[in-house]
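Participant: Listed after this line are the structures, all set down as structure tokens.
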Structure 1
Amino acid sequence: MELKVNKSIIRLVESDITELATDAIVNAANAALQLGGGVAGAIRRKGGQTIQEECDRIGGTHVGGAVITTGGNLKAKHVIHAVGPRMGEGDEDRKLESATLNSLKVADENKLETIAFPAISTGIFGYPMDRCARIMIQTAKQYLAGPTTLKEVIFCLYGQDAYHIFEKTLHDIIR
């Protein structure tokens, strides 16, 4: 399913984000940029130790922040590490919006054309999938309405349940 916004496209796929050959994939990171489990662990395993070494040099970022590294051995050229909120820490919706927006800005600053996001914070951080879908898709749509180098924003969902929630949300936004 797709939504055209100006000269860009928002697209949904059900896949393993580490297999996408985009300019950047987004890592649902922790503030210390330690590539442990979930999406981050898969990125470390497939992308190699170089990505963690670059994260160590950066040292971390705040909740809602985003930083960029190379893609190591991944098909993607870069990894943008975005720190989403943990449920219960307060102001979670604004923090997720910031993590999404800052990832898009980092992509533009690096003149990237394609970026793929996972459903940030919906794993161990406990953020509800439906709220995540609404905030991330709306943020991308609003961002793409302005000037950008981005031609495609992909939401790469792991599993049919996540895909269907994002699909329903995108359908509601199109209407």
Structure 2
Amino acid sequence: MAKNEIKYREIIDKTKQKWEKKSDDEKTAWSRMFRRGVERWILMWNILKRIEKEFNIDVMGIVREEIWKQSFNVGKNLAKKYKKHGVKELYDAFNAQFEGLADPIWLEFDDKVLHKWNRACPNYQHFKDLGWTDKQIKEVAPYFCLQDIGIMTGFNPKLEVFPQSRLLMLGHSHCTYRVEDHEGK
């Protein structure tokens, strides 16, 4: 990995420093926020699986559509706070919040590409802490992690947001994130 591929190293470093300066109470509050999200997700998932079983219908197509629609709208709302909508602004709007939690390896970050591997996932850890098995987590992963792709796509639909080829929740060593800006082409 060449140093010049990380044009915005100073932005990443400042974000990490902000995280490190947070008090233990602030870090705990962030963890609680992620845990509440996972708890709500588990409730929704259990309800959907019960509907599927009791009424013998496949609801997962609906789940995928709704997750996409909701997360895309979250990304659109994030974009309203920015004049530009490139990968640098996407990082600030979305990816930066995970910098202190995700233990990322940065492969590229410049005006055209955001590419990193996250080696930790607070959501995955909360699923484990709440008693979910690896099998249960693997079943929910494609739906749960679709939120990230939807948010980033909603932020700027002209950016190419690549599907995640690896996910911690599927048992891989990291989650992949790659976004490319082809200037609307």
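FYI, it's all coordinate maths here, none of it is from the lab. If you're wondering where the values come from, they're calculated on a predicted model, not measured in any experiment. Cβ atoms are built from the backbone, for glycine too; each structure is taken alone.
Participant: Out of 1, 2, which one gives 3.5 for distance in nm of label points 7 Å out along Cα→Cβ at positions 21 and 101 as computed from the coordinates? Intermediate values should be presented prior to the final figure.
Facilitator: On the way: 1: 3.5; 2: 2.1.
Source structure: 1.
Participant: Quick check on the output: 30 is relative contact order in percent (Cα under 8 Å, 6 or more apart), derived from one of 1, 2. Which one produced it?
Facilitator: So the calculation was done on 1.
Participant: Consider the structures 1, 2: one of them gives -12500 for helix-only ellipticity at 222 nm (-39500 (n - 2.57) for each DSSP H run of 4 or more, over all residues; to 500) as calculated from the coordinates. Say which.
Facilitator: 1
Participant: One of 1, 2 was used to calculate distance in nm of label points 7 Å out along Cα→Cβ at positions 13 and 149, giving 3.5; which? Working shown, then result.
Facilitator: Values: 1: 2.1; 2: 3.5.
Comparing all candidates, it corresponds to 2.
Participant: Tell me which structure, out of 1, 2, gives 44, 35, 28 once Cα extents along the principal axes in Å is calculated.
Facilitator: The read-out comes from structure 1.
Participant: Tell me which of 1, 2 gives 0.80 when you compute FRET efficiency 1/(1 + (r/R0)^6) of positions 53 and 141 (r between Cβ atoms, R0 = 25 Å, to 0.05).
Facilitator: On the way: 1: 0.10; 2: 0.80.
Only structure 2 yields this read-out.
Participant: Between structures 1, 2, where is mean count of other Cβ atoms within 10 Å over residues 77-84 highest?
Facilitator: Once mean count of other Cβ atoms within 10 Å over residues 77-84 is tallied for 1, 2, the winner is 1.
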